[in-house]
1. Taking distance in nm of label points 7 Å out along Cα→Cβ at positions 63 and 143 for each of P, Q, which is largest?
2. Using semi-axes √(5λ) of the Cα gyration tensor in Å, for residues 79-166 alone as the calculated read-out, with 28, 19, 9 as its value, let me know the right label among P, Q.
3. Which structure, out of P, Q, was helix-only ellipticity at 222 nm (-39500 (n - 2.57) for each DSSP H run of 4 or more, over all residues; to 500) calculated from, if the result is -12500?
4. Which structure, out of P, Q, was semi-axes √(5λ) of the Cα gyration tensor in Å derived from, given a value of 34, 20, 15?
5. Identify the structure, out of P, Q, from whose coordinates FRET efficiency 1/(1 + (r/R0)^6) of positions 87 and 135 (r between Cβ atoms, R0 = 35 Å, to 0.05) was calculated to give 0.40.
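Every number here is computed from the coordinates shown, using simple stated rules; none is lab data. Bear in mind the structure is a predicted one, so any value in this text is a computation, not a measurement. Cβ atoms are built from the backbone, for glycine too; each structure is taken alone.
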Structure P
Amino acid sequence: MEKTNSIKAWSPDERPREKLLLKGTQALSDAELLALLIGSGTREESALDMARRILHGVKHDLQALGSMKCKELTQFKGMGPAKAVVVVAALELAKRKMASVSKQSAAIRHSRDAYERMLEYMWNLPHEEFWVITLSKANRVLSVDKVGEGGLSATIADPKKVFRIALENNAASIIVAHNHPSGNTDPSSEDKQLTKRLVYCGKMLECPVIDHLVVTDNGYYSFCDENEMKE
C-alpha cells in the first residue's frame, strides 16, 4: 500500500522531481531541492517534510548546512549515512562550482576579484587561515598558497614564509588574506599591526603588499580600499 505521506501520492505538478523537469531548478524551493537529494522519506514523513525539518534545524542557513559533516547530518531522524553522503557530496560540488567560476578571472584588478578567488579556499572554514596570492607585473595570479593556520581566533602569519613564497614565484607584488570564521569583517588590532609589518617588509624587498583582505562567507574587508596599506 502506498504511504499517504509519500511524495509519489501527490499530483505530478507538486512533486519536486517532476516540477524540476517541467519548470527548471529555479522553480524549486530550498526544501524541495534538498528533498530530491534525500530521495525518500520515512513511514512518518515524506522526504520534503524531512528536508523542511532539517532546514529548520539549521535556521534555514544554507552555509551552515554546507559546513555539516555526514555524522552531523545523521543526527536528524531519518537521515542515514547513505542519504547524508549524497547531501554532503552535492554541497561539495556546489562549493567546487564556485571555485571553478572564481578561476575564470586570471587577473586581479579589484579587491572583489581577490575576495572571490579566496572564497575557493576559505568558504565555510571553522578556523582561521592565512594565505598569500603572488602576482605578476600585469596583476595575473602566479600562485595561491597557505602560509599558516590557527584556532578560532588566532592566525600565525610569518613574514619570512610570506616573502619566501613571493621570491620563489618571482612575484612583482602580493596580496595577503585571512578569514574570520565569526563572520565579522572588521580587522582586529593584531590584523592592523601585521599589515603594517608586511607592508614594511614588502617595501624593503621591492615586492609590495598591495592589499590585505579579511574574508568571511558573506563579505570582506579590504585594507587597500580603506586606505590602510601603510607602514
Structure Q
Amino acid sequence: MTLNDLEQILFEHQDIPYADFTAKLIPNVPRENFIGIRFPEYKKIAKQIKDDPVVPEFMATLPHKWFEENCLHMTLINQIKDYDKCIEELEKFMPYIDNWSVNDTVKPVCFKKHRGELIERVQKWIASDAPYTRRCGMRVLMANYLGEDFKPEYLDLPADLRSDEYYVNMMTAWLFAEALVKQWDTAITYIETHRLDPWTHNKAIQKACESYRISDERKSYLRTLKVK
C-alpha cells in the first residue's frame, strides 16, 4: 500500500455533510482540509492498515494535508502498547496538532499502566508555550490523574499558567470543572482563592454547574463565587 492508497481508503469513508458540519465546529481549520469521516470509522481504518508497511511512512510524513489524516494519526498513536514508543510518536506529532478536536482524542491505551512516570511528561507539556501541547497535557492530566492517582499539587501548574489562547483557557476551565466533580475539597480552594484568571474562573464554574454530577447545593455555592 502507498500513501495514495491510504488516502483513497480515507475517501471511501467520506461523508460530505458531516465534513460541512465538522468544519463549522473547528473554524481555525479551512473547510477544504476536511474529507468528512465519522469518528468510529478511524478504528476500522486503523485495524485495516495496522500491519501494512505504509503505517510508519504515514506517521513520518508530517504535516498531513487532511484533518482526517491527523485524526487517524492520533488513533494509531492511541493504539501503541509500548509506552516509550507511544511517547516518542506523540511528541513527534504534537507540534502538528492545530485544533481542539484532534487534541482531545489523545488517550493512549498504555498510559494507565505508566502514570507514575507519565506525570513528569504531562507537567512538561502543560508548561509548554505551544497552545495545543499545553492543552494536550491538561487533557491527559484530566483523564488520568483526577481519580485514585490524584495529588493536590497536580492542579497548581494549570491554575497558575496564563494564556491568551481561547482553546487553552477552555481546557483549563474544563479541567477544573471536572476536578470539582471528582476532587471537590481540593478543587474548590482554587475557586475560593481565585487562582484562575477571571474568564477561566467563571467558565469553570459555568461548566461545573452544567454537570449532573455536582449537587444543587454545591452549584448554588459555586454561583456565589463568580467574579465580575
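1. P
2. P
3. P
4. Working through the options, I get structure Q.
5. P
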